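Take a look at the structures listed below.
Bear in mind that the values in this text are calculations on the coordinates, not laboratory data. Remember, it's a predicted structure, so these values are computed and weren't measured experimentally. Cβ atoms are built from the backbone, for glycine too; each structure is taken alone.
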Structure 1
Amino acid sequence: MPMIERKASGVYLNSGIPADAPAFDRAAREKTMAYRILRAHEKKKSADGRMHIGFDAMISHDITYVGIIQTARASGMKEFPIPYALTNCHNSLCAVGGTINEDDHAFGLSAAKKYGGIYVPANQAVIHQFAREMLAGCGKMILGSDSHTRYGCYGALAVGEGGGELVKQLLKNTWDIDEPEVVLVYVKGNVPHGIGPHDVAIAMVGALFPDGFVKNRILEFAGPGVGNLSMDFRTGIDVMTTETSCLSSIWVTDETVRRFYENVGRPEDFKELMPLDGAYYDAMVTVDLDCMESMIALPFHPSKAYSIHELQKDPHGIFADIETECNKALGGKVKLDLSRCIDDKGRVCCDQGVIVGCAGGMYENILEAAAILKGKSIGNGYFDLSVYPSSAPVNLAVMKDGIAADLIDAGAVMKPCFCGPCFGAGDTPANGTLSVRHATRNFANREGSKPAAGQIASVALMDARSIAATAANGGVLTAATDVDYSVEKHEYVYSGGIYEKRCWFGFGKADPSAELRFGPNIRDWPKMPALENDLLLRLCAVIDDPVTTTDELIPSGETSSYRSNPEALSEFALSRRVPEYVGRSKAVRAMEEAREKGAADPALMKMLEDLGASAGNTTVGSCIFARKPGDGSAREQAASCQKVLGGFANICFEYATKRYRSNCINWGLIPFTVDEDVPVFSDDEWIFVPGVRDGILNGKEEFDAVRISAAGKTPLKLHCRGLSAAERRILAEGCLMNYYAAGYEE
């Protein structure tokens, strides 16, 4: 039997049993948990058929919150209208960039005091564990500026978005979406010994991501198997639903969830959630826990899913296939060579193991890893193992229960609560070696990779159990299902006093007299020009990869130290994918700045004259073409850096995620698409779009453009579909800040 099965047609859920639906049933979809929660959070009804949502709480980390607060205060925010938690788990290491990181932390605390926020000091919790322990509640909706904002198994419908969407909430406006489709995830069976949540998650991502089966849909988990899963196990699956490209998730709640809320001292936040009888779903995914195997996701995506046994049988063949695909994506800048990780006995050998963050650092994962390693040694060879608990309360619990002692005794290193290894700010592996991680992502430009500098980090995702089994075998890849071990029963006992002693809980206690603390790297956003009626675009980067991640658009790792300085951060845009992009974009920006001053470049004047256009009525901007951009992180810098460099549009076949497309709109980048049969683009082309401002404002969705190259002029059809009235006005004004400055939404 397959681990994951898919059904593309609609189903009803009657008395907990799925049944085929003969046709789409809009009324019955309202019986899903997802729609009942969404409807309860609609702030207004409108004739445009969209949902306009207000959230109960928000959360951001220290790569995103400075920019969000700066944007909101520039747009008129006086205080936080809902609980807003600022965590410090991404740039907690203050050794990179001088005082930059700690300056931002000081800004965060001062903002929490001034505007009435919640501040979580560095190393107290990773963003999502704090939200689980302190913010989640059954029936709530939470918005986070991190793509893995998923608290569905806690009964909360949570969404990860770019900073612009959080700014809207801070200004008491709404998150606007088309009515989403809902997919039933029907869970059945029991988990075999040695199988962990990452095994299930990797299997799901492998089955659902490649063809976008659940893209921008809400996953609704139900079925008899849910009750067989612990809270931590559900969490480990739920947080990884982001990697399927779904919009959000929600689960049925039961006594396991009730006990969680009692444990964290918030019993009032529990209520039973389940679909109403006869709920309609647009599709169904069946997860058979009985059939689960120990899994591994190979570079460079969590969807490159194989069973560990499958890889063990044919490492040369599987690695050769992965190398071919990855080396094509790397564009010759560096060569991935996984075959070097196969020893003379045909075994796959790893040099590093990491259990970390919102997916890996849960109490139960660490408990099982310790049980496998108890009384053993990871050895004194190349392999090393690091373990990062997800919060200070979890860290305290594994210390009190002796779990940390067993890991340290085996040679593992216990580290503080920190997300860094997920994006290259901690435990970066040696070049060309294989690191196995219970983390969320393994993209090509994360974990310390710098392909343009000849450096490549080869990261595979695995469950903590199989990582521990591999560690006990000296780094030789080993499935936890092949290891004989038993787990001494422990229950996670939450100690919230740590938060009470260290965190600032200021919601409802804004102090307007409090001064914001600025460091030298915290800069305001530069002036963003509005859109003229005509638009001339220079293609400054053309990327032909199947998918382009946000880590390629703006690299993570040490570059994130400059996240509060828009101009400085923009210098890193596409630096690991198209290093020439920044220089090209700056040249275009200089042309636009000269045009605005009435001193347009003569060559530009001649081009516009040939097009029948005028310099006084034509914005000149840079543009990126990628087949499917925006997979990965929610951070808005992937779009804002393009805007800072003079960007005015993106062109693609489709956008990988709703959140990246929304980031583009909020930063004034027109989200154009083209049909896949258009002739290939090149990075020396210009594209002229006449009447674009009026067209966008009037709801036009197709634009007749002109491609200009050395070969001459050719027509091009651009699409810009599905914009709301507010989004059209944001694009016309040049960005969300300009939109608010112009008095809209007052």
Structure 2
Amino acid sequence: MKRILGLTCVALVVAACGSQSGGAAHRAAAVNTARLTAADSEPGNWMSHGRTYDEQRFSPLKQITADNVSQLGLAWSYDLDTAHRGQESTPLVIDGVMYVTGAWSKVFAVDAKTGVQKWAFDPKVPGAAGPNACCDVVNRGVAAWEGKVFVGTLDGRLIAIDAETGKQVWSVATTRPGSRYTITGAPRVVDGKVLIGNGGAEMGVRGFLAAFDANTGKEVWKVYTVPGDPANGFENKAMEKAAATWKGEWWKSGGGGTVWDSMAYDPKLDIIYFGVGNGSPWIKKLRSPGGGDNLYLCSIVAVKAKTGEYVWHYQTTPGESWDYDATQHMILADLEIGGKTRSVIMQAPKNGIFYVLDRATGELLSANPFTTVNWTTGVDLKTGRPGEVAAADYGTTGIPFVAMPGPGGAHNWQPMSFSPLTKLVYFPVTDTGFPYFPGKDSKTHELAWNVGTDFNAGSLPEDPKIKAQLRAGLKGHLVAWDPVQGKEVWRAELHSPSNGGVVSTAGNLVFEGNSSGEFVAYRADTGERLWSFATQAGVLAAPISYQVDGEQYVAIEVGYGGAFGLAAGELSRETHVPSNLPRVLVFKLGAKGALPPLPATVALPFNPPADTASAATLTEGKALYHTYCSTCHGDSATWNGVLPDLRRTPLLKDRAAWEHVVLDGALTERGMVSFKAEVDSAASEKIRAYVIHRSTEDKRVEQH
């Protein structure tokens, strides 16, 4: 009966249900196929990750406009009960209730009008799962279906939660126990099937996308993205076809190709589209000796929604070696191209090329660089293949290559938006390179990355002057892109290369948060900056807009971290606001709310013991640090402004206390696991010596 009421609401009074608060007659999160397919008829709700199945992230609401956005004020804020880590969630708002996730896969339900908490759900992810996450312990959101809310957890579970009570309904392990898979992406629901992928390519796993029954949690289908051991046979013809593009014994290192973020769905074609990530290891010579395209790495893949059967694919970067995932946000739209309407899928992946494809067939319609790109001479529209620059293949040449873009990508996971009014796509761009140094082999330790690239050789120079020059070269901007003409229309320069996702609205507005601690509104047609709010934290997540009781709201989750936020160390700290208070901030016209004053902070002093280690010890210690520590604690042991500053820790003065943490795992539940299986006491001491050395160096710099 409850489902019938939900359908009746859609069919008869859809506008009222979409704009009113939680007093609707049906159950909480009464989402179904009818409502999701007709999401544009409920502009007040935001019922799925991209608001609509086409993932356009456009709000038809127009109460807040370019003319009155200056009157926008803080309506309410909600402090997240999570660590001061990266916050990347897109909230859902369904019939007056907001569902949002935080770090460590926690889920919260709050009144979308007042910010009063309804419930909170903690999946109790073990701290030991933290090191498996390449890019922080983040989560990008939930999906909803027929009274349940679904979340993927960092340790690989898919959990159904009762949307009314916040109690667990069912939980399934989507990945093999003991493996290094993680889940950070938001699920999607299509016709009663919950879709979820995973991350872990750098950890030596085999990527896949799986569908689970929304009522029971039973697996319905699973599609792998790279072939397994040919001796065991192939799951389907698509895997058999892919195997012909691999060489050597790739399956022993997993292959990679994880589906860790983007998905979209076309109800008319009944096709699900998903993006596939990089290979394991990164260097193709190590991953697939003898070459090959290595399908379906770095590809957009289309499958049938009911069965997962392969329909078509397009590979953005064949046989890549630069971590150029194609897992970035994808948008479906109808565009006028060459005098006719084409139903397309669009993506701006890491490799710096903006792609427009026919979404029924996968035909490439256009491919244009949207930033500085030096790994390719361009894409041949007839073959769909990029012309790879010979020097870019550093794994084969053995010569380091400074690539544009770097592994962070010209555009990463941060969602983009398409406005059907301006016909423009809005997304954040990173304009930063990276020095790729070839490693000796692809062998890795249990807690290290399996990339084959020498991060130690490519680490930051410790000369303050050189670091200052590097900081000056860190660039980022928000771009408005014309997908038909294949060109930039306007851009807004930003202080940092790592910023938030985007939403556009019918009020001729584009909203984006940035690492400098600002939430900003721009005029959608011209890029004019119209309004901003100080967020007290850097922003990575994408905003949404919704309506309750006739009032339009704009919401954003704030909190800095992520891959750049952790691994870039000093370069990260210098480009994001010092405070990092995780919250949901919600705005409406005429509101006068204010955030509480920032708490006083007192930085620990540089107080290292004597720097007496030999040059040889420091060289070994640096290499060990960049193998095991840098991806969380920052390049060259420089503080990233997110996790504790190792240069200032009192543990440096006490070898036993240091080893209690590093070897005994005293802080495992905080995500700092034991490395006893990886490094012995002597190696641990070399790492400590290197951090002491860096602390001593930076103490001298600070004193001068």
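Once percent of Cα pairs over 34 Å apart is calculated for every structure in 1, 2, which label goes with the largest value? Ranking 1, 2 on percent of Cα pairs over 34 Å apart, first place is 1. Structures 1, 2 were shown, and mean count of other Cβ atoms within 10 Å over residues 390-397 at 25.4 was computed from 1. Quick check: 0.00 is what I get for FRET efficiency 1/(1 + (r/R0)^6) of positions 78 and 350 (r between Cβ atoms, R0 = 25 Å, to 0.05), calculated from one of 1, 2. Which structure matches? Checking each candidate, the match is 1.
Of the structures labelled 1, 2, which one yields -8500 when helix-only ellipticity at 222 nm (-39500 (n - 2.57) for each DSSP H run of 4 or more, over all residues; to 500) is computed from its coordinates? Computing helix-only ellipticity at 222 nm (-39500 (n - 2.57) for each DSSP H run of 4 or more, over all residues; to 500) on every structure in 1, 2 gives -8500 only for 1. Looking at structures 1, 2, which one was distance in nm of label points 7 Å out along Cα→Cβ at positions 518 and 542 calculated from, given that it came out as 2.2? The correct label is 2.
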